[in-house]
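Asks: Before anything else, here is the set of structures, which you'll find just below.
Computed from the coordinates by the stated procedures, all read-outs in this text should not be read as laboratory data. None of the values given here were measured: they were computed from a predicted structure. Cβ atoms are built from the backbone, for glycine too; each structure is taken alone.
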Structure I
Amino acid sequence: MLPQLHEKYNHPSLITPAKWLEYNRQKGLLPTISSPQAIIFCSHGRFLETILQKYKHKSYEGCFKKVFFLDDFPSLAIAYLGTGAPAAAHQMEALIAWGVTRFVCIGTAGTLHDKVGIGDIVLFEKAVRDEGTSYHYIEASKYIHAPRRMTNLLTDLLKQANTSHHIGSTWTTDGFYRQTSLEIQHFQQEGVLTVEMETAALFAIAHVHQIDLGAMVVISDSHTQLEWEPHLEDEKVENSLHSLFETALRAATSDF
């Protein structure tokens, strides 16, 4: 069980996000502008490109890869989440140290249940911790729950927009190529709705830093029949991603 040394929770980190940002500032890689208040994290690279074609923006490269500030929303930016919990955690930690206090995460996931179909929207209320990153932040538990304030806001906004959606749990795994029928059947029986690779770690970091964060996905592939059935390029997936982004935009700019 991770971590190898459970006493680590009582010890400070050797490398901190603040130190990493200071190093990048000295190297001229930290943006000189003020940080946004909120970030929309997007894990779907091609969809992010579509959004950037629609909204006027300014991009800043450097230690955050790229952060895109939308002209019409000065306190908001969009960033690429990265694939997998370690990459997402690295990006999120640095953005928090920069000054970001609110995150809305959007992307795609695989469904484990027939009742959750291709193009459906799922709002996560908790995640199975089957990755490694979250265990270095919070002591072991099977599930980690979503921060309540942002999740409640997203629930309200989806209802107000009459956007059909599911609310439930997700299985977060590091092993994209090691999702087995044994695991899928197990989590189906537990009522877990989806599988993806980042959410448990993001929830853990949000809890440690007491940051507002919510996570929603569109179903782009299916494991319900114990086979991988990809629908990554389906029109209904892209349409739902646009709906998801509009909700994320309202959440990132709303008052609680």
Structure II
Amino acid sequence: MKYKIVFSDIDGTLLNKERELSPLTIKTIKEVKKQVPVVLISARMPQAMYHLQEELDIRELPIIAYNGGLVLVNDQPISSVEIPMDKLKAIHNFNTEKDLNVHLSLYHHNEWYVPKIDFWAEREENNTKVAPQVKPNAEVIEKWTIEHKAPHKIMAMGDKEKIDKISEFLSENYSEDLHFYRSNKNYLEIANKEISKFSAIQYLLEYHFKISTEETIAFGDNYNDIEMVGGVGMGIAVSNARQEVKDVAIQITGHGKEDGVAQSLQKLFSL
């Protein structure tokens, strides 16, 4: 099979232990790009992906942000699926009324609002190289309601026991409407259930690239990568991936923090 496009997750898959792109990864993707497009696909906001695109010399290519909630071509949305505002209000009210005070980061396109600069905001800023705007959740809800916007992603961050309570609330009330998964014990990522990384790949392939899923390579490591890795022609899991990702992968490459993606691409494209 001659593969015509590559998609790669970022965190846990493409970045090294310093959460940066290694020289080998940069060199390899620049070489691959001469043959096929390389598209970044992530739970991140677009602004947290631009600097990685620039380092890889793929800034002109599309990106898939928010686990498929936002697909950009030439920095313009061709697909945008938000979380309904009533669901955001319900999560905010539960967090407030139960006095959990879990940090809720709210994202829409390149807007990122945090209720305050705390440990969680600083940690995310360090990880993504993007600075948030500070505004209480209630004020963001009011602002977006006026602007006819809603979040592409909600990130709940806090002590494990409090995140458990948010997760239980969502399971009991919104399992039919929302995707929510733990990227680790302190993080709960929330998105519209209509979307996934794989659905966004299918949309981009059909409406922009005119490439079949069978001609597609995708790399991933976490729960939000399972459908993508299992659905494309060549799904590849890094060795540190969740077992559920490895179970659906065709190949398993090296560790994400140790150039596993670059090693695999070198073999697939005879570099």
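Asks: Could you tell me which structure in I, II was used to calculate distance in nm of label points 7 Å out along Cα→Cβ at positions 168 and 216 as 3.8?
Replies: For distance in nm of label points 7 Å out along Cα→Cβ at positions 168 and 216, the value 3.8 is produced by structure II.
Asks: Follow-up. Rank structures I, II by FRET efficiency 1/(1 + (r/R0)^6) of positions 24 and 120 (r between Cβ atoms, R0 = 41 Å, to 0.05) and report only the one at the top, that is, the highest.
Replies: Numbers: I: 0.55; II: 0.80.
That would be structure II.
Asks: Something else: The value 0.10 for FRET efficiency 1/(1 + (r/R0)^6) of positions 32 and 136 (r between Cβ atoms, R0 = 30 Å, to 0.05) was derived from one model only; which of I, II is it?
Replies: II
Asks: Further question on the same structure: Between structures I, II, where is mean count of other Cβ atoms within 10 Å over residues 40-47 highest?
Replies: Biggest value here belongs to II.
Asks: Name the one structure among I, II that relative contact order in percent (Cα under 8 Å, 6 or more apart) of 25 was derived from.
Replies: Clearly, the read-out refers to I.
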